[in-house]
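Next come the structures, one after another.
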Structure I
Amino acid sequence: MPKTGQDATIYSGEDVTLRVSMSPPQSISGWSLRYVVGNEIDKAAVIVDAGAGVFQVALTDDDTAALEQREYSHAFWRTDADNVRPLAIGKLLVRDGVRE
């Protein structure tokens, strides 16, 4: 069952890292992971601590600047063959960012 309620607020044009820890902790060694924001972003997520089940995605300023200022569904997925399933899901709110 996916970890629900993984809501976040980010700003357009910022670099941001989103991190998730499995609860309860479990090994995710060897897993393939993806991060998806609606139909806008689909990129690899990286394992930070395989034994504790910690993983993250780094969104660049170009990634976040391309998003409209609104609420999206976002999720981390396990994408191994024969084991595709969501691990964490929630809402991502994109707000107006100030750029110099």
Structure II
Amino acid sequence: MAVRAKHKGSCSVRMNTPPIAKHVQILAVPCHDPYYHEFFDIADLSQHYLREVEHFFHIYKDLEGKRVEILGWEKSEVAARVINESINRYQERYHQVGT
């Protein structure tokens, strides 16, 4: 089942186990959920909610024995750029004309 979602921001995290790399996590909310109707950017979400999401990022790799460091939150424009860059990389790799 697909749910239409709107990006609200992004969170940069760094994995502290090899290979050490920076990852960007996109925070999105359902388009048709009335609860999020008046949320337009990351700044519209409560600090408590963002801390809950950060907590999830800290523990979601625990079972793999990996640690995550939160580097910070960015606005929806950064999330949109990351999404578009990812789409472009996918298209360059998998949608080559004539192959």
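Here are a few things to note about the model shown:
- Structures I, II, by volume of the Cα convex hull per residue in Å³: label with the highest value: II
- Structure (I, II) behind the derived value -10500 of helix-only ellipticity at 222 nm (-39500 (n - 2.57) for each DSSP H run of 4 or more, over all residues; to 500): II
- Value 1.29, calculated as Cα Rg over 2.2 N^0.38 Å, for residues 7-62 alone, assigned to which of I, II: II
- Distance in nm of label points 7 Å out along Cα→Cβ at positions 31 and 55 - structure with the largest value, from I, II: II
- Label whose coordinates, when relative contact order in percent (Cα under 8 Å, 6 or more apart) is calculated, return 40 (choices I, II): I
Taken together, the values in this text are just the output of simple stated rules run on the coordinates, not laboratory data. Just so it is clear, the model here is predicted, and its values are computed rather than measured. Cβ atoms are built from the backbone, for glycine too; each structure is taken alone.
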